[in-house]
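Several structures are given next for inspection.
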Structure 1
Amino acid sequence: MPPRTRAKRPPRPAMPVPEGAREVFTDGACSGNPGPGGWAWAVDTSVYASGHESPSTNQRMEIRAALEAVRSLDGPLLVVSDSTYVVHCFRDLWWQGWLDRDWVSSARKPVANRDLWEPLVGLVQDRGDVAFAWVKGHSGHVMNDFVDRLAVAATRA
């Protein structure tokens, strides 16, 4: 009998971008994992914010960057992140399963970082004008590199 192979799923389509959305780039960083963490978001090189948390993890800082951007910016948004964890949560509707299962993952464990996911999911649901897109990190994208530098600097704050 031949070995079983898993059929590859076709890639999911990108989320529809709300009309008139402005892009906000987000990133998180951690010096050690866990260790001192930093997050950042930027619309451009003159409109941005960053902060830190210690101890933290890289995933927490990625979520926190998106949360702070959505909290801070009005109007339709396209949150651009190099975190597949953040982007897939919204693109693939993981959050709906978490809500249906009372914040339990499909692996039947409590959702990690619920303290950040819960307000972010709530804001995205309430607003209805936020979409997420992925950008490859450390690939020379000017704004992704900019928020990466801000997040790394915030780990030392």
Structure 2
Amino acid sequence: METMAVAPDDQVLEIGCGRGTAVSLVASRLTTGRIVAIDRAATMVRLATARNSGHISVGKVEIRHAGLESADLPAHHFTKIFAVNVSLFWLGDGTQQIDRMRSLLAPGGRLYVFGERPTAAHATANLTATELLLEAHGFNTTRSSATRGRGRVLTCVTGTPTE
């Protein structure tokens, strides 16, 4: 959450929300802003919805069962888009997904790609692959990493679209 510096009025999209842990953390920082979270797995959507029912009831959170390609989302709307441990950033091409994310970002918006890896070597490979993918699709990037419990490394590549 510190990396994204969520502002009270941010419009946030999470891709692959899982059980909704990050949704809860983001929603707790919002006042007039909102987070939309999507996940392909119905089970994860159900768990995330249950975890965030209070935030949903006051309109801060919307959780949808959808993939990025098929989700009905407004263009140029989101100030922040993020994903945690979503493999499209370091496996395969991802061209359509990256282009879609770029089209969803509001002017000045940022994309945050987080990954948690078991070793520094895996983390470095993850950072490099993600940077190369985003840069190939017109993003300026910065990277960060931090070692967590049991030697796991949390990484983030932040992408800002070039104009």
- Which one of 1, 2 has helix-only ellipticity at 222 nm (-39500 (n - 2.57) for each DSSP H run of 4 or more, over all residues; to 500), as calculated from the coordinates, equal to -9000? 2
- relative contact order in percent (Cα under 8 Å, 6 or more apart) derived as 19 - corresponding label from 1, 2: 2
- If we compute FRET efficiency 1/(1 + (r/R0)^6) of positions 122 and 138 (r between Cβ atoms, R0 = 35 Å, to 0.05) for structures 1, 2, which one ends up with the highest value? 2
- Which of 1, 2 yields 24 [percent of Cα pairs over 27 Å apart, calculated]: 1
- Message: Out of 1, 2, which has the highest value for distance in nm of label points 7 Å out along Cα→Cβ at positions 34 and 66?
- Response: 1
- Entry that produces 2.7 once distance in nm of label points 7 Å out along Cα→Cβ at positions 18 and 114 is calculated, selected from 1, 2: 1
- Structure (1, 2) behind the derived value 0.5 of distance in nm of label points 7 Å out along Cα→Cβ at positions 10 and 82: 2
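No value in this document is a laboratory result; all are computed from the given coordinates. As the structure is a prediction and not an experimental result, all values here were calculated from the model. Cβ atoms are built from the backbone, for glycine too; each structure is taken alone.
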